[in-house]
Structure 1
Amino acid sequence: MPTGPREVLVWPEIGRIIEDVELNRSLLNDSSAEIGGYRLGELRRSVRRELLGRAGEYTRGLGFEAGEIPEAGPLIVTGHQCQFNHAGIFIKYALLDYLAGRTGGVALNIVVDSDLPKNIDFRVPVEKADGAAVRLWRMGGVDGSVPMEFQAVPGEEFWAAVEKEAGGLRPIVDSGKVREVLGEARECSARAGNLAEMFTLLNHRLAGRLGLRWLELPVSRLCDSEGFGVFAADMAGRAAEAVRCYNGALAEYRGRNGISGRSRPMPDLRVAGDRFELPFWKVGRGKRREGVFADDMDGSLRPRAVGLTAFLRLFLADYFIHGIGGARYDEVTDSFVSEFYGVRAPRFGCVSATLYPAGGEGLDAARLAEQLRQLERMRRDVVYNPQRYLGTGNSGGAAELTARREAAVRKNEQLKAGGSAEERRAVFEEIREVNRQLKEIVANAGREIDEKIERLKCRTKLEEIWRDREYYFGLFGNDVLRTLVDKIV
């Protein structure tokens, strides 16, 4: 993960990605593998035609240009949950747009509106009399157990209240950008049909101002397509094999990464007698997501993480771009695709970036952490070796106590070679009593170290606020965001 200010990570390097795009196209489009009675290459062409048509329609409906969508040419895809995206997610839009331009292809973002609400609070770092803090505004009426596609947008009164309070704060970021984001969010709320669409509109508007272009397609509009139906029906028809391959891929991942539990990075699929769970959710308005078994596929289905990336990478995309987290778990997808479909998993890429508020760019977290560790070691040392902290102005009593301690320590070393338990215990008690008396003499040194530790902890807390990489990318100026984009091109 990039941790330096304005740092961008692209893996693999751009030249290799361009090569991998063509390798994937050859691997998948020319494949003789059959899925659900269709050759993979034929199925991919059908899925692409159907879903790009839907993406163009949806993107235009949001008020953005979709342009003429080419029948051929590489399809570069990414995706993420609906939220206030930080710079590490913003940079996926930039790489998406750049790769589509370089290859003469199409850029597509999959809006994961099937996920539960996450990172949807509006967070702004602000100055305070005693340093800094993060002001957080939480949207009311959000049910954390219901997917984003069914969440209502905040009302006008919410944004009015946030704007009013924010106007009286002293943001660490540009106050003009705070007002701009709130104004845009207010407009997007008024236009959007649900909370997922509000975030889609907002993120696309603000990133689009840098000239970035891509299509949008929500998972909810992908799942009632003919191609997704083939994908789900094929898995249901081979449910026992799907569970074996899925759980086997998870077991391999856990073994490689030293994970002992069976719930990370995600739980195994369940087997109940002759019933087999599949990597889908059943969803409905106002309802909690439910697991899906192969003998009960009725209703609205949404793919879970591995199911979604398996469909996108195998059935639709010529190249998929992950963030850091997705790239880790997609090792599971690689194993599952290879084992279940008998097709070598297509290659994917990863991109991320880090932005801090301007004042946080010069802070050195590692240096502060090391200073704190040194002070905490000194504090422990005052307890166990107080003689080291005696100043030159101490009385003769201190000198006598130091001599007693040194004598006891020498005797303790001698007794290690052969002394009774009673003798060793007596020496231990002598050292402890001398340390207690010395500690009283050097109490001031301990208090001074405690004060330094507290000051440094306050500075560390301040740094955590300044060097938080999760702030919304829209709070940064376009000139700052452009520096990230330029590092790709």
Structure 2
Amino acid sequence: MSETSPVLGLPYLQAAQAQKHVTHNEALRILDAVTQLSVLSADLATPPSDPSEGDRYIVATPGVDAWAGQDNMVAAWADNTWQFFAPLLGWRADIAPTGATLRFDGTTWQGAGDIASLPQLGISTSADSTNRLAVASDAALFSHDGAGHQIKVNKNAAGDTASLLFQTGWSGRAEMGTAGSDDFAIKVSPDGSAFLTALHVDATTGAVSFPSGGVRETLNAHRTYYVRIDGDDGNDGLSDVAGGAFRTIGKAVETMMELDCGTYDVTLQVGPGDYNEVVNIDGIVLGAGEYTVRGDVANPTSVKTRQFRCSKGAAVTIEGFELTSANGITTRSDAKVRVDEVFFSGPGSAISIQQSFVDCANSNLYFGNQVTSISVMYNYAYLSANTATLMLDAGINWATSGAFFVQGFCLVWLKQATFTGDTTGTLGKRFSVSINSAINTSGEADNFIPGSIDGTAVTGGLYI
């Protein structure tokens, strides 16, 4: 039979042993030193100069003086001498002054119960090798310790990801952070696979953009967008080349309407070709600048489209186009449209105005032989053609309603306007004005407007 216990090496009492109290007391001394092990420090390599009876330490490496050669041993001061006890694998020791716990791994003492060194931690759930910290809870609180508080997400390199990912059923729905670069972004996804960038902040310049739209860009300079027959609506429209220009006028208008222009002007420059579009300009561009849709003012017939429809307070200048449909310029609902250097070639009325304003003063307008009226106006419409030049093709035959049909509190200004072209061969009724409307020529004769049939002014209508 062994004379000591297998774990702590406590001496056994032997049969017929004399002075049994010595052996018993030795066992008690070992138990007193290592049971419920609590030490004053594990950082000292030099013995303290004035230890008290029962003080215990773990000897730091390398031990010196009385602790020389006793690295990692438990040193206990008893009976005015140091006694040393060799720890076994798995022993734990409490550091009394700090409350820290150490564990002997068979070679050295390591932190035990120190959260900073745990390989994984799960709170009410299981952690894994990817999610090394996992928490299942209704809420998690991170609070200050007397001042501010930061949550830090650090990545290794710019091309890595540092982000917060929000999930539904373990499938990503929104992400914010620096994903794949050092630019900050907020993204959303309907399915956890395809993500759309809602907000992007450039790490170098701080410039903020909204790639998916929804927020107006604010201009800090005049802006020109380009439209070309060989362009693409997937371009940004900012350069006059096939790889930069838009393909449609409508896309350029849509882009303009999304701007906050401040005091800066926006021009949509449309290149030659037949775009065959009905272009809708609905609403007000935010800002106090001027907004122009321009084709070729020197050669309007080189830039064709069907019609411009302007409403809801739209304020824009349209110039340098051939318009191939009836009512080539159509305005409604408080629109304010300036028209110059436009050739109307479509069959029917050239300009249709209701509760809005068209300004052709000092303009050059051209009318093809299929045009049956210059303007049709209803309900508080206003047309200014003062000092305008109105050029008529041969073969025009005005409709029975007249070259100018004006009804319902409307006003046409033709002061010092000039009709040129085939003015003597133009047929049809000159004008029809009624219901408290007026055509003001500043005293021109009734045959001032070309045609073969006299105009009529009835029911409060005036031709003056």
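A short reminder: the numbers here are calculations on the coordinates, not readings from a lab. Owing to the predicted nature of the structure, the values given are computational and were not obtained by experimental measurement. Cβ atoms are built from the backbone, for glycine too; each structure is taken alone.
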Legend entry - Structures 1, 2, by FRET efficiency 1/(1 + (r/R0)^6) of positions 105 and 217 (r between Cβ atoms, R0 = 25 Å, to 0.05): label with the highest value: 1
Inset, instruction - Work out the source of 6.2 here, i.e. which of 1, 2 gives that when distance in nm of label points 7 Å out along Cα→Cβ at positions 137 and 265 is computed. - result: 2
Inset, instruction - Could you tell me which structure in 1, 2 was used to calculate distance in nm of label points 7 Å out along Cα→Cβ at positions 65 and 233 as 4.0? - result: 1
Legend entry - Comparison of 1, 2 - label where relative contact order in percent (Cα under 8 Å, 6 or more apart) is highest: 1
Inset, instruction - Have a look at 1, 2 and say which one yields 8, 23, 27, 24, 14, 3, 0 for P(r) over Cα pairs in 10 Å bins from 0, in percent, for residues 97-272 alone, as calculated. - result: 1
Legend entry - Top of 1, 2 by mean count of other Cβ atoms within 10 Å over residues 89-96, largest first: 1
Legend entry - Winner on Kirkwood radius over Cα pairs in Å once structures 1, 2 are ranked, highest first: 2
Legend entry - Identity of the structure behind 38, 17, 15 (criterion: semi-axes √(5λ) of the Cα gyration tensor in Å, for residues 81-176 alone, calculated), options 1, 2: 2
Legend entry - Test item: helix-only ellipticity at 222 nm (-39500 (n - 2.57) for each DSSP H run of 4 or more, over all residues; to 500) calculated as -17000, pick one of 1, 2: 1
